[in-house]
Structure P
Amino acid sequence: MLDVRRGDGPPAARNFTFSGLVTTDALIDRDPERIAATVRAIVKTHKALRADPTRAAEVGKRRFPPDAAELIAAIIERDLPFYNAAISEEALNGLNRFAQSIGLLPEPVSYDQVVAARFRDLWRL
């Protein structure tokens, strides 16, 4: 298994994929506070896990079989450097390259078409 975040694979693939919160413009327009609260919750969770990655085991024990739950804290701790609620323009450029390379997009989409930048102030850890 390749982990392009850590430099496995070709450098151009680094931002081909990443996690993200997806919603519609209609929901953002209709209930921006709900979206803001969700972003704040994600950032708060990232902060809590950075402070104490073992907290993930508490949740893991409630959600996963015991053998899997034991692994959660170690995986979270290993991946903490990649926890980031922000989507950079560099990341979007990589995502555009990936989508174009597999024929999903005929041309790149702009940052403002994809990212709800009006919530940018909430992303900071």
Structure Q
Amino acid sequence: MNSNPGNEKPPTDASIILTYRCQMRCQMCNIWKNPTERQKEITAKELSILPDGFEFINLTGGEPFLRDDLVDVIRVLSPKAKRIVISTSGSHYKKILDIVLYFFLYFRNVGVRVSIEGLS
């Protein structure tokens, strides 16, 4: 129970699932068994209502690099957090490299975390 009602501190970290779509079939994750429909996934506009002041935002999924609007999502979230990390399987390496170059030029607070957990 909060002993100081009305003075709650906002969260410092957020983990946002951008999609449940994924081309991998990792044994440690079954998110791919129930993929989202693209038109029902959270949008950059919907994310714009989040407050500023996050220390860290993790963009995850499924596979975030399957999103066609990932740069738009980053544009909206970048001013809201000191650090943003996109968690990925790394399988879309061409798209990752293209987008990372763009991030480097415009959004210095964005990084990519490649998981090797799903490798056989």
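Across the set P, Q, distance in nm of label points 7 Å out along Cα→Cβ at positions 31 and 63 reaches its highest value in structure P. P, Q: which one has helix-only ellipticity at 222 nm (-39500 (n - 2.57) for each DSSP H run of 4 or more, over all residues; to 500), as calculated, at -16500? Corresponding structure: P.
When relative contact order in percent (Cα under 8 Å, 6 or more apart) is calculated for each of the structures P, Q, the largest result comes from P.
Look at FRET efficiency 1/(1 + (r/R0)^6) of positions 7 and 79 (r between Cβ atoms, R0 = 30 Å, to 0.05) for each of P, Q: the largest one is in P. Ranked by distance in nm of label points 7 Å out along Cα→Cβ at positions 15 and 103, structures P, Q are topped by P, which has the highest value. For the set P, Q, ranking by FRET efficiency 1/(1 + (r/R0)^6) of positions 71 and 111 (r between Cβ atoms, R0 = 30 Å, to 0.05) places Q highest.
Taken together, the values in this text are just the output of simple stated rules run on the coordinates, not laboratory data. What you see is a predicted model; the values in this text were computed from it and never measured. Cβ atoms are built from the backbone, for glycine too; each structure is taken alone.
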